[in-house]
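Listed after this line are the structures, all set down as structure tokens.
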Structure 1
Amino acid sequence: MNVPTLAFIGGGNMASAVIGGLIQAGSPGSSIIVVEPSEAQRALLQERFGVCACADAGPELRSAAVVVWAVKPQSFVNAAACAPQLSDALHISVMAGVRCEAIARRAGARRIVRAMPNTPALIGQGIAGLYASSACSEADRAQAEQVLAPTGSLIWVEEEAQLDAVTAISGSGPAYVFYLVEAMQEAGVRLGLPADTAKRLALATFAGAAALAAQSPLSPAELRAQVTSKGGTTAAALAVLAEREVAQAFDQAIHAAARRAVELGDALDADG
């Protein structure tokens, strides 16, 4: 891969996922600089990937053609202190809710690509929504894709506000899946199954159903109908879910996540 020198501001899980993918794809660790305040995390990154990890931003960041902002949204204001070293770089943000305008204002950036990945990126099976600011060229878009491709699938959106919906569905989505797996496992245990057996059944069912839905020309509703025989076990289960208005609860939960993403962006805008 022809990846220029990269700077990561923040070296947590998502940064590690991107870095790991790049290293696996052939990028040398020596081409990657990470600014990470945690001494333990810096040591881990250096040992695992051979990157240059430092506690504070220094002049070495000036060689970075691409910078990835991978800090928590609430930490961006403080992290942006290193921005003067990165004014000419393409800026890629994986921060939930932090809008291009806020990044431009605080980091002095023009070419900005926002990305909303999710935690399956840690094993290269994530999906990320991407949005590019108007100053980005096709080459910038291609560069962002090259950096993020090792994490999984990529989908471009045309409106920045759509990233809040991406955040609510796929960014937070793995937690919804884990929640349901946990619930299915616990139900299996209450029905008399060993915990490891119930967990294996739940996980395999999610993985298999998702793979089937991805490959089938049928809609999820049609696939569900195929499994549901009148008067059968599946119909009995789905009747309880309908009675408890689980679909409506999911709709409300996803809207709550989207609202929180908006609030995070509004809070940074209000700070000026």
Structure 2
Amino acid sequence: MQRSILITGCSSGIGLEAALMLQAKHYLVVASCRQPEDVKRLQQAGLHHVIQLDLADSESIRQGFEQTLAITGGELFALFNNGAYGQPGAVEDLSPDVLRQQFEVNVFGTHDLTVRVVKLMLAQGYGRIVHNSSVLGMVAAPFRGAYNASKFALEGLTDTLRMELSDTPVNVSLIEPGPITSRFRANALAALQTNIDIANSRHQKAYQAAIERMSKVGPASRGTLPASAVVDKLVHALESSKPKPRYYVTWPTYAAALMKRVLSTRWLDKVMGAQGS
């Protein structure tokens, strides 16, 4: 039987790479993205099944899920929850609406889709659910409060779901990448400039430094890996007889996991705080 998978956030980066690589491995891939123009672009790139699915819109999620089942014949082997974005900004500069929107996409929309898939997988008697989190779902960093909070929440939900499904044939895994080559940085820059009142913030200097950093072409930092590094871990989560609960990607993630275990909170604050904006 051909394995089917629904992937969110396929307009670029990790999601697009996952869709292309898994289709090449003969998976029945349903790639989803938010914008109609991206649907056409991905179809032109050679993806066989592309749908529109906006994680900030519950009706779009319902329709996207139904479209997926129409394509797959009513079953689904796997869900890769990759769709997300990062909202930069100091916690004091985040309006409730901006924070709410971050959670709408990264947590609530992802949760809505996941629980629909869980019900299907329990009924069919098999399935794999993989959530793409972040090193910032493990440790906090300054000026990433909204994104940190959303990924911390996602990891809490995922850990709980994994335990609750432990006596079923549905497996749940997290992938925690560090810096990956993608449009994530460019999208974060747009979110910063659109949603944060930089001119009236006491962090204006830090924001200007962040804008300069995020505007640079090339890898975000040392240790940046291509999107294929995440897909390699995704393939293991999909095909292993014993998928891991967590997959680290990039050495900064391994370093963060070690520091969280061995450093006191104060020392971890100093190390992560030195990351600046």
Structure 3
Amino acid sequence: MQLQSLVAVDIGNSRMKLGRFDRDSVINSAVGTTGLPEPVETLAVSPGDAPGTYDIAPLADWLAEFVLPGTPFVVGSVNRPGANVLAEFLREYSGGAWNHLRQLTGSDFPIENRTDEPARVGIDRLATAVAANAIRRANTPAIVIDFGTAITVDLVSADGAFEGGAILPGVGTAADALHAKTDALPAVRPQLEGKSPPPVGTNTTAAIQSGLYWGAVGAVRELIARQRDGLVNPPQVFVTGSTSPDMARLLGSPDYTVRYIPHLVLAGLAIAAG
């Protein structure tokens, strides 16, 4: 553990993810002398029982073991109640010894935002775009896919600008909607990690899991193809979020490469703060 560290926090609608980064690796990545910075230690905080709450208790042990008092926190949040939970915890925990928190806004990210409404673009989307810029080949566009409560498929231009993209319901969100909007379909916890389900489910639960998994694969592949149609050169494709290298491989094509990077959002937040 080093004094020259920072903690990046990605607060989503389903999970809060934290990563401790060595500051030198972040600075070197930001100026293009190294690849993407890797978190030294990570923690995923699960949601609580009530909406907008988190099971924050594991954070105390994580801080005590891996993070020195005074280490700055940089936060990217698409969930305002979650950001408030973290800020309150840091104020109260150990007399505020870790209370050095900076919440990023869109203007903090070193990337041109060419969308119609730049101020409304999610912080997580900008973070993945910044991270993609740190590792994509020069003059090569990138498509970044983030699997979460929503699935985002975003385009970074060959000259490194955020062009926008597509947003669709995440697999878990779609599962919740099926259960809530029907009388007989059960609540199903979809799995995006590990072995893919068979395309023919032999019971209702298996059929839902198959439809959700392969439906997500098909939707994302189609969006990649349509975005690719508007590009001169083939893109590099980066996949992150609540999925796995197995699903990333299913998104591939002879025309472009696909790379799975589990901590793309955290790395982008760290670069923006560095």
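Quick note: the coordinates plus some simple rules give every number you see, no bench work behind them. Computed from a predicted structure; not experimentally measured. Cβ atoms are built from the backbone, for glycine too; each structure is taken alone.
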Handout entry: Identity of the structure behind 1.8 (criterion: distance in nm of label points 7 Å out along Cα→Cβ at positions 125 and 165, calculated), options 1, 2, 3
Key = 2
Problem - Structure from which 1.21 was derived, Cα Rg over 2.2 N^0.38 Å, for residues 85-212 alone, options 1, 2, 3 - result: 2
Completion exercise
Value 1.7, calculated as distance in nm of label points 7 Å out along Cα→Cβ at positions 173 and 229 from one of 1, 2, 3, is from structure 2
